[in-house]
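Asker: Right after this note come the structures.
A short reminder: the numbers here are calculations on the coordinates, not readings from a lab. Predicted, not measured: the structure shown is a model, and the values here were computed from it. Cβ atoms are built from the backbone, for glycine too; each structure is taken alone.
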Structure P
Amino acid sequence: MAQFSYEAVGMDGKIKKGNIEADSIEKAKSLLRGDGLTVLKLGEANIFNKDLNFSFGKKKKLGARDLSVFCRQFLSILKAGVSVIMALDMLGDQTENKTLKAAIKSTKDNVEKGDTLAAAMRKQEGVFPSILLNMIEAGEASGSLEVSLDRMSTHFEKDARIKGMVKKAFMYPIVLVFVMIAVIIVMLTFVIPQFESMFADLGDELPAFTKAAVALSASLQNSWYIYVIAIIIIVVAYKFYSATPNGSRVMSTLKLKIPVFGALATKTACARFSRTLATLLAAGMPLIDAINICSKIMDNVLFRDALTEAAKQVERGLPLSVPLRQSGLFPNMVLHMTGIGEETGNMEEMLTNVANYYDEEVEMTTQQATALMDPIIIVVMALVVSALIAVIYAPMMQMYSSVG
């Protein structure tokens, strides 16, 4: 199937440019006319006007912020009394994300052919998350599509906010560690070599740690590529090991045991689980299906496996709080509130309260982690720099002592 580049006038009088796939130029023209476009120019796409795709056959997933904006804009347009097809057309024109733009256009085409909105969105494999698709389907079935979009926009907004806070907490120490490594490399490759000839002229036996630093400096200058290759091998090995089932579980376990950051990961998982389950139950989805969807959106494989097992246990007749307790991953707050929700038949409200509680906990823990890492990293950097300075000045102090 060939790709054609076109320029056409829409029913709103605006000129539109883009690319379309078709078996022939006549078929492409027919498809454009079917979309209500008046074709001005149409020709086979070339390297200069062709839509390039570097995703290697895999569609890029949308972020929580993109999904939140999409749901919020979709809701606003529908509230204005615009039809779904026209709303999709407007959304496709104004979005800047290429992945989302293509998905919206394809969705619009399928809705025009008779598909429901949920069915049309499901055909965009890997673009829209399962929670959004199920909420759209539930909204269409109950005639409350606008309510579903409103819930999902709020859900994705909170999810994006939590992710942003967690990313910020991890980013700060990572940046400082890289700065520290850069300082060490500069000292070893540029500063210490300047003193190397002076060390040789001293004649005295150099301190052991000065000898080690000089040897490491020479090694970095002469065999730097070995260190680069070693780092690449370590990174690749880590990636491969983390991708294996056993490696994924080991890494997930280690992440939960890291002081402060392990608690942050647990609280983030609890907030996401509670909010997602509450949203799905509010849309009328069966509990087992909702738990299975929750398991798919968990980043940590231990929580994912725990929820998958919980869905099986609930299907056998056990209350949800029982397998959650057996997993040993969820804090008492989640267990107690889930149990109360099961007893009172008000699971949705209880889970919403849990999600709100852990949203606040994640924010507080993020601030604590950042505040804790500040002095620790500064002290570590001071010790490293002090050690490097000592490497340089220790031989001189030794010489002065000998002369004295």
Structure Q
Amino acid sequence: MSERYSGLSAVRRRNRRNIRSLLYRRAPVTRTELAEALGLTLPTVTTSVSQMLEEGLLLEEPSPEAGGGRRPNLLRFNPSAEYALGVELGPYETAAGLYDLAGEPVAREIFPTAPSGYEEMLDSLQRQLEPLAAKAPGRLLGIGIGTPGFVNREQGVIRASSRAGWNGRPVAADVGSRLGLPALADNNVRMRALGQELFAGSGLPDLFAYLFVSKGIACPLIIRDELLSGSTSGAGELGHMVIQPDGPVCPTCGSRGCLESVAGETAVLRDCRELLRAGKAPVLRQLAGDAPDIRQILAAQQAGDPDVRRVIDRAVEYLGFAVAGVVNLISPAQVLIEGYLFRIPENRERLLSAARAHFYGLNAREVAIRFLPFDHFGGAKGAAAAVIETFCIEAE
């Protein structure tokens, strides 16, 4: 193949990827709008669009705009053209789902937390996912796996995590081999952030942060449709930023006073159990005895337990300080926040107050903070989004 021909082929492939990406994220759009936005000729766009229409990947319909003359056709992806599996191997549960190209669920399941043994986890995951894969009404693109820790997406390898037996394992290749599907893997919270970006259409800015509060705390960044992974595959690990140098030891990283050790759900549970051992938190004791979970703790907060309220107020205030730090460092246009703690309006208001009190300059007026409903399937949906982006939108 000549160098010139090879170069032209590369340009065509790049144009095709760019057209797919913009069309997916801005749909419904016209051919002319795509050409103008990408700086391409209309024939170039038309050729690519025609191929995708022939493949059944796109749908088109006349624009509803009023006026004389021929109305341009609007284009969008055909949701039922292809499907993606996603799974999140979370700290509390395993969530899995089968999704169409629009991110709508076809089937979803919640399973127990994955076994700590790597081979046992693969066996369990195969049993759980095969029935979901069989429910795909059309072509199944592949499977995405989200798991806590440092995960190299390019290699599909878990570099480091709290499940020591999983470290260094090529989880994408192993799961893909078991299911006979293309597979990829990444950190579960980065997957969640990607799901927010891909399925939001034009609803999110070019630069936003996604704060997720659970057993751990993470805050990935999306910059111009690109998910930042970092050179070590550890981008977004806000939970291990030290915020109280003389604070408690974090069971995950071993540092003293990191954000997770004072404000994560594990920290809230620890502090509330200490209250119960000290004979305090009477409402919580009545609700949960000596072994509360996070739901019972929030119920005690809402019921007015003063000791529990102090624990949660302190944790949420630390989270507000951390949000202010993220905003002042990178100045995102928007911060999305998700976590079970924020099902309660009082906790949302306290975080907003703590964060905004420490925003610098224009950030206080111009950076938007938006709370998302807590979604057990957010990681599975995000993992499916990664499959759609990789094997459909960016496919050559």
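Asker: One of P, Q was used to calculate distance in nm of label points 7 Å out along Cα→Cβ at positions 122 and 378, giving 5.6; which?
Answerer: This value belongs to structure P.
Asker: Also, I was wondering about something else. For relative contact order in percent (Cα under 8 Å, 6 or more apart), which structure out of P, Q has the highest calculated value?
Answerer: Q
Asker: Further question: Match the computed value -0.66, -1.06, -1.14 of log10 I(q)/I(0) by the Debye sum over Cα atoms at q = 0.08, 0.12, 0.13 Å⁻¹ to one of the structures P, Q, and report its label.
Answerer: Traced to structure P.
Asker: Assuming -24500 is helix-only ellipticity at 222 nm (-39500 (n - 2.57) for each DSSP H run of 4 or more, over all residues; to 500) as calculated from a single structure, say which of P, Q it is.
Answerer: Only one of P, Q returns -24500 for helix-only ellipticity at 222 nm (-39500 (n - 2.57) for each DSSP H run of 4 or more, over all residues; to 500), namely P.
Asker: For FRET efficiency 1/(1 + (r/R0)^6) of positions 162 and 386 (r between Cβ atoms, R0 = 25 Å, to 0.05), the calculated result is 0.05, so let me know which of P, Q that is.
Answerer: Traced to structure P.
Asker: With Cα extents along the principal axes in Å, for residues 154-337 alone coming out at 53, 39, 32, pick the structure among P, Q it was computed from.
Answerer: Going label by label, the one that fits is Q.
Asker: Same structure, new question: Compare mean count of other Cβ atoms within 10 Å over residues 130-137 across structures P, Q and report the one with the greatest value.
Answerer: Answer by largest value of mean count of other Cβ atoms within 10 Å over residues 130-137: P.
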